[in-house]
Structure I
Amino acid sequence: MRRFMRGWLVLSLSLLLAACASGPAPTPPSALFADGRFAPPSEPVGADTLFTLSPAMRDYLHSAAFSSRLRASGARHGLVEALYSKTDLKLEYESRMTRTASQTYAARAGNCLSLVIMTAAFARELGMPVRFQSVDVEDSWSRSAGLYLASAHINIGLGHRPQDVTRGADPDRILIVDFLPPAHAARLRTRELDEADVTALYLNNRAAEALVQDRLDDAYWWARAAVLARPGMVTALNTLGVIYNRARQPALAEPVFQAALVREPENLSVLRNLAPTLAALGRTQEAQALAGRIAAIDPTPPYHYFDLGMAALKAGDLNDAVRHFAREVRRAPYNDEFRFWLGIAHLRLGQLGDARAQIALAAEHSTRGEMREVYVAKLAHLRRVAQTGTRVR
């Protein structure tokens with residue numbers, strides 16, 4: 001129990017948007033801030049240029065190659081082909097940083113929110129209406145710097161330009177641009193977001209990314225901006241509370257988590273953060289009761305079987321390690337870390353084919369460039385082993 005209460009700092013990263021709630025009046029955002037406890041940010045904090053096109057982006061829009069795309073495929077399909085085909089910009093999916101439209105274009109990489117923002121910026125410049133959507137997918141979890149990060153998903157719909165409508169295009173027909181496989185995405189429920197929602201999500205992501213890097217002052221100001229952008233967003237409140245806990249300010253964190261629970265009383269991420277906060281405030285019985293309630297709701301939280309697998313691997317119980325890692329992979333098949341360590345457990349059992357298969361999937365699913373390099377290097381080593389018959393460890 002003590003390990004659970006110390007170790008769980010759950011932070012929702014990306015796209016968990018709270019619905020407007022009825023009931024008790026929400027706490028004014030200003031009452032939850034503690035500006036005097038944090039140093040000024042080391043970088044500009046805000047989203048004024050979130051959708052702004054850079055000169056290089058404008059040059060690209062007016063290039064002969066781009067104009068040719070639009071003539072050949074139509075405005076909407078031509079834009080999508082230009083941005084996401086492997087022959088033009090060659091954009092890559094990269095999860096480490098949420099970028100503005102111009103930063104994403106310059107880096108040729110971004111997470112799903114960054115790619116949506118950049119696509120929207122281009123589409124609007126071309127006169128297309130855009131529609132942002134939160135996609136109802138099960139959260140995917142990762143762990144970094146002692147934080148558990150939950151990532152949800154967003155996509156964008158492109159409407160026809162007014163001039164295309166006058167030529168007979170259906171104004172109600174929306175082209176969905178999604179970074180999930182199309183057949184998968186089409187089956188999922190969505191919820192429409194407005195630009196203010198997307199702005200708050202961007203600000204919250206920046207807070208989360210600063211927090212993972214232990215830049216608490218920057219994280220505070222980004223989270224503060226997210227709360228101001230969307231005071232009812234439970235994710236932003238949760239992030240702010242986690243920052244207070246990291247700054248060893250549980251008395252500041254507790255009312256923030258309580259404000260979030262007014263809107264979503266059963267939000268497990270918030271409840272998991274509130275339990276150790278209550279313990280740090282000396283309210284042991286409340287903390288234990290809440291931890292018991294959480295355990296009853298979700299007895300096997302994210303990374304539960306992974307941690308059992310790592311313990312078994314350390315103890316030399318390789319079959320148990322495979323069993324636990326495989327259970328975690330079944331729950332989160334696209335988590336590269338789970339795949340990699342399942343591969344390592346197979347490798348130590350001498351099951352070279354299974355090891356290669358799992359590590360190849362880890363490389364395929366990874367959204368971080370540096371980790372893909374690690375996995376690819378391990379695969380290359382296993383191929384050499386297979387060719388030479390060298391013993392592996």
Structure II
Amino acid sequence: MSKTLAVNAGSSSLKFQLLEMPEETVIAKGQVERIGLSESIFSLKFNGEKTEFVQDIADHKQAIEVMLAQFEEKNIIADKSEITGVGHRVVAGGEFFNKSVIVNDDVLAKIKQLAEYAPLHNPANATGIEVFQEMLPEATSVAVFDTAFHQTLPRENYLYPLPYEYYTKYGARKYGAHGTSHRYVASRAAAMLGKPVEELKIITLHLGAGASITAIKDGKSFDTSMGFTPLAGLMMATRTGDVDPSLLYFIQEREGLSNDEMLHMLNNKSGLLGVSSLSSDMRDLEEVADTNEHAKLALDMFLNRVVRYLGQYTFEMGGVDAIVFTAGIGENAANVREAIIEHLEFLGIKMDKEANDVRGVERVISTEDSSAAVLLVPTNEELEIARDVEMLKNAAK
């Protein structure tokens with residue numbers, strides 16, 4: 001038995017989950033918030049208890065030192081050497097990586113090189129890798145890329161109708177995101193249905209603050225809603241999703257916005273928040289939707305975009321065998337799931353309202369006579385990361 005740490009390093013945060021492998025048992029999990037700021041917050045869940053405290057944590061190295069010290073203090077590990085693998089979520093893998101890889105100097109250099117594709121994420125991901133390599137030098141370090149699963153997209157789906165030279169010169173293409181989540185829930189859905197994933201046409205809906213939809217055909221990502229960056233596709237909590245680029249230029253000129261200000265508006269002030277002028281949280285909007293016109297409009301627009309992509313991907317694949325809901329909204333908002341599936345009843349896809357009346361429980365939520373299965377599958381990116389670490393670690397022996 002060995003312990004594997006699944007890590008997601010942000011610019012000012014560190015999320016972690018420690019698992020016993022290959023048993024896939026979660027031992028402990030937690031996060032460090034406000035790294036580099038005053039009053040950083042450390043939280044840890046272990047053995048049914050939660051530990052939380054506030055202290056100044058200057059950088060990721062100190063955050064990891066605090067985490068490892070807590071592991072030893074609470075007897076989660078007797079020694080750091082028990083952690084034999086560390087899997088790192090990396091947002092952008094570009095065209096360099098179509099699968100998870102053991103980190104070496106070349107891999108780390110490429111992750112840094114791809115920072116222009118994910119400037120808020122890849123630099124922090126690279127920092128996390130370097131610090132863990134310093135702190136746990138004997139552990140196998142693995143990079144697991146959000147974009148890797150989508151490297152199977154056919155060219156007609158990943159290329160934009162721009163001059164082709166922009167693809168060859170700058171890598172201007174669709175990369176997608178949430179790939180680890182889409183891969184995990186599709187695999188679980190196939191197992192629940194008792195069929196090989198390669199024999200199913202699946203549409204996975206990762207609906208959270210960040211939201212994306214993926215069409216999975218022959219076990220591979222066939223099309224996905226996010227694009228060159230995670231800004232494209234669905235309307236999200238604070239992101240626009242798809243918008244006519246000419247409109248953006250029109251607004252930018254008239255508002256006198258810089259490029260950075262424009263991108264900030266599109267990423268942080270739009271979506272549910274922008275339309276409702278109230279909140280980016282769907283729960284807040286649902287509470288007042290009956291009396292607040294803009295809250296209801298925001299919810300209607302969100303549903304409209306999801307249904308639009310469902311229709312597109314169903315036709316693109318020539319049908320659908322399974323629709324899978326996951327992530328914060330997808331797992332917990334029964335009314336949202338029901339409203340989406342209501343639009344598909346003309347295809348014979350039917351929701352079992354009683355089965356759907358649940359939060360975050362893995363189950364089939366369609367009727368027995370539904371033309372396609374509808375499933376709720378809580379995502380588990382950390383487990384998928386740990387599995388990749390275990391596979392690569394064993395292959396390297």
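Values computed for the structure shown
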item	result
Which of I, II leads on distance in nm of label points 7 Å out along Cα→Cβ at positions 34 and 50, largest value	I
Which of I, II yields 20.2, 69 [Rg and Dmax of the Cα atoms in Å, for residues 122-313 alone, calculated]	I
For helix-only ellipticity at 222 nm (-39500 (n - 2.57) for each DSSP H run of 4 or more, over all residues; to 500) computed as -11500, the structure of I, II it came from	II
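Throughout, read-outs are computed from the coordinates displayed, never taken from laboratory work. In this text, all values refer to a predicted model and were calculated from it rather than measured experimentally. Cβ atoms are built from the backbone, for glycine too; each structure is taken alone.
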